[in-house]
Structure I
């Protein structure tokens, strides 16, 4: 799947500035989700948070690779970095522990995943580049269950506050 996404992108040479922004912005969001997942996996108190973190880190790591391959195939240099806001949030989260950490990490995962889903929806709806629409659909299909699980876990935590 990963190789196919990159090869497909290379065959569609109509990469616009909008498409370049999609690749850059999406790469940043999936990096953030991956880092948050890794943090949840390593610092979560509950098994549910740890399992969610493992799944998110894995799925978003694969999405990051797909985006990287697509960007490379299109000749676009994308070097994703955490935004300063995301870096501050990760630093804040590392200062928390126990149930407080679990609630906060699930909330941040939810926000990040929801933002990523919105970007993928826009690409699917508005892009004229069929290869990138296909890539967005592929990534969305892979990470959608993570957002559903995060939403459920968020609801559980909100019920216990």
Structure II
């Protein structure tokens, strides 16, 4: 879990968040650790969960806290289907990572291109020029998960040979 914490810190820095020392706290129990990151006025909570199985009651306890709007759960066990589905009932943006997904920083590999989210102006121009036929990248792609892209985002990919391409996140 230590390595996952270290990589998640770098992941949050990539997303533009800073570790918030004032909000550092342990929430609820010793089954998990919570780190809080801040970007301007928004917060992101990362829970490092050590229980074998995350069930619906665990998610309800976490999601019922009023100050959580963006939640990343890093787990080493399994998550039940009802626990995954309960997030739709709460107005929380959530992301799930297994510990194995956070063992390496994707950006450190020489074959992984630099990616960035485009602004709304470029997004509209690309949609107008390509009439919605922009190549797609799945939201489940490790690069999308690492950078926190959302559906309908358009990203710019800077390849090592100088090429620039765009992808629509689905």
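Each value in this text was obtained by applying a stated rule to the coordinates, not by laboratory testing. Keep in mind the model is a prediction, meaning the values are calculated, not measured. Cβ atoms are built from the backbone, for glycine too; each structure is taken alone.
For Cα extents along the principal axes in Å, for residues 61-148 alone, the calculated result is 44, 28, 20, so let me know which of I, II that is. Of the options listed, only I reproduces it.
Quick one: semi-axes √(5λ) of the Cα gyration tensor in Å came out at 30, 15, 13 when computed from one of I, II, so which one is it? It must be structure I, since only it matches.
Among candidates I, II, the computation of distance in nm of label points 7 Å out along Cα→Cβ at positions 53 and 101 that gave 0.6 used structure I.
Computing relative contact order in percent (Cα under 8 Å, 6 or more apart) across structures I, II gives 32 for structure I. I, II: which one has distance in nm of label points 7 Å out along Cα→Cβ at positions 109 and 141, as calculated, at 1.3? Among I, II, the structure yielding 1.3 for distance in nm of label points 7 Å out along Cα→Cβ at positions 109 and 141 is II.
Tell me which of I, II gives -29000 when you compute helix-only ellipticity at 222 nm (-39500 (n - 2.57) for each DSSP H run of 4 or more, over all residues; to 500). It must be structure I, since only it matches.
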